[in-house]
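There are structures below to look over.
Every number in this text was worked out from the coordinates using simple rules, so none of it is lab data. Note that the structure is a prediction, hence the values are computed from the model and not measured. Cβ atoms are built from the backbone, for glycine too; each structure is taken alone.
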Structure 1
Amino acid sequence: MEELISVIVPVYNVARYLNKCMKSIVNQTYKNLEIILINDGSTDNSGEICDEWKERDRRIKVMHKENTGVADTRNVGVERSVGRYITFVDSDDYIDEDFIENLYTYLVENNTDIVTSGHYKETFLDSKKLYSKNSYVENPEEILRSLLMRDDIYICVWATLFKRELFEEVKFPKGKICEDFAVIYKLYDKAERIGHISKCGYHYIQRQDSIMHQKYSKDKLIVIDIAEEVLEFVKEKYPRLVECAEKLLIKYFEECIILSQKNGLYEECEELRKKLRNIIKMVFKNKKLTLCTKIRCFGIAYLNFYKTPLSNKLK
């Protein structure tokens, strides 16, 4: 018999997109679903749409609460869920009808604790397919290596199926953005085997009014704190990946310094430059960074190179 899968859908002011998202979930070829809609204090009619869907399908559960952000909303969804497996779908995205079945089948056949997939990154103008050409199963260390090196594995919890026990003692950071980055490495660490399927089935919609596309603010600098936490975690548990974690941290320093300056966060920019100067030895010792990157970091830290066109090229 098919195991129950909990589909957790945080909802906040997405009335324009919610019906398309819900149609894609209720029409899945995998039928044994618990669909949990958490209305996070929407000020449009998203809450009413949630209730309408609950009346249409007995598998749907709806919860209304005060706005506390997507991280806390996901925590509530995990706590309320009863499925053997958990997947997340953002309420402005949608999934192909065989998406969940493909993830579940691969997970069971390959005895994995997590399975991820490729996805489509869609804008108003086009759709870009982001995926690995091959399906594979790896141990946590190799998956973390891919995550840190920004390879096939993306820093997100959607387009992924998890065994629910992995979330024991792992919570999304309430009130913070970049919540996926803060938990995904912990979930991978708790797994024994992690699979990845090349087939895309998740459609990630890049809308202009989403949180990710709001004006750059100092709240987004939390990515530096998380990257530093990841580095300390890796030093303790995966010493062979230290240079990978250092490289990711350094890249985030570059990006945050440039975006802070570009968006008028001058005090924050100068503070980040000081921090980058404090780790400049790490930059030059890291064998995974190109000489060009090392020179650019030195320029950003000491010579304000981030004000030149060169700063736009972070690869």
Structure 2
Amino acid sequence: MNEELTPEKIQKSFLNGDITKEDTADRLISLIDRSEDAKVRTASIEALEKIDFKDEIIFKILENHLVSDENASVRASAAKVIILNFLDEGLEPLEWTTKHDKSPLVMKAIFDTFASKKISNHEAIEKNLSSFLETFALNLGVAFEEARFFLDLEAIFSKGKRSYEVNPLDYKNFEVLYDYKDSEPWLVIKNKHVVVLNLNFFNWRFVKENGELLNSFSKLKYLDIYLNMIKKYNNFNLEYTKVPESIGRLTSLKKLALARNNLQSIPESIKNLNLLSELDLSHNQFQEIPLSLKSLNSLELLNMKSNNLQSVPQSMKNFVNSLADFKL
């Protein structure tokens, strides 16, 4: 096979009618089996799902990578395709995976795919998923319904890493770190409910990866300024700038800061945060004020400074005027 052949080129040839579905599957399978690049294996598995070709050989290959591939991204993609295309045959390996695989990326893929297809009545898998999330919530010290947000965060932080383990102590660290402008820490949990969340993806990731420097971090008066300087000299992955839809599960949240994340949008689920009184979306890439914010009846302070907003649209003026403080 041509060494330069990629999943994208194979899929394009199929869409152009240059090769049959069978030939497409054969070439993708070859890439999956032969490539040492996890990104290529992942993209090839995802391409298999898109061409919607099903046979026993493909299932066996997906099953093998689900239970034995060293890379979590590959296992997550295999889990997704098995659920979508081979659910009946895949119940046993999926049950094994939900019981033994500890990767947040893999577990999120299974959670999301089951939910998107509204798949139910698979008691063993559902029990394993529930047990995983219960343990996850207990270790983090948050309520079961809020744990899903942190699982989604962990999936973001683990993406692209060969191996990754969740460390609950990371979140204890976030409870003792402060920004210089604010008297509250990055994370405040009361009675197992998140009430304050100051989430900057780069800062959180950097602290997670450099936990041995926590004592030094906690002594810095201007920690966020220091981390902003570090960020300038790092190849910051913009993929880290999408807030999980599950943020809407943090229904006890009163203060939310998402500044300096290069955000262009925010999940619609934010309208579920009925107790939210302060929201900081400054220093992002918003071109307009999200309409979903109009549902936040408790919101008093909204910071939209240093975005790409030109003006406040007529549809949002009454909302903005009702706020105690609005920064543009």
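Computing distance in nm of label points 7 Å out along Cα→Cβ at positions 185 and 297 gives 3.2 for which of 1, 2? Please report the intermediate quantities before stating the final value.
Numbers: 1: 1.5; 2: 3.2.
Derived from the structure labelled 2.
Ranked by Cα Rg over 2.2 N^0.38 Å, structures 1, 2 are led by 2, which has the greatest value.
Matching task: 9 is the computed value of relative contact order in percent (Cα under 8 Å, 6 or more apart). Pick the structure from 1, 2. Show your work: numbers first, answer last.
Details: 1: 16; 2: 9.
Traced to structure 2.
If distance in nm of label points 7 Å out along Cα→Cβ at positions 113 and 137 computes to 1.4, which of 1, 2 did it come from? That value comes from structure 1.
Quick one: helix-only ellipticity at 222 nm (-39500 (n - 2.57) for each DSSP H run of 4 or more, over all residues; to 500) came out at -15500 when computed from one of 1, 2, so which one is it?
Details: 1: -13500; 2: -15500.
The value was obtained from structure 2.
With semi-axes √(5λ) of the Cα gyration tensor in Å, for residues 153-224 alone derived from the coordinates and found to be 24, 18, 10, which of 1, 2 does the value describe? Computed on structure 1.
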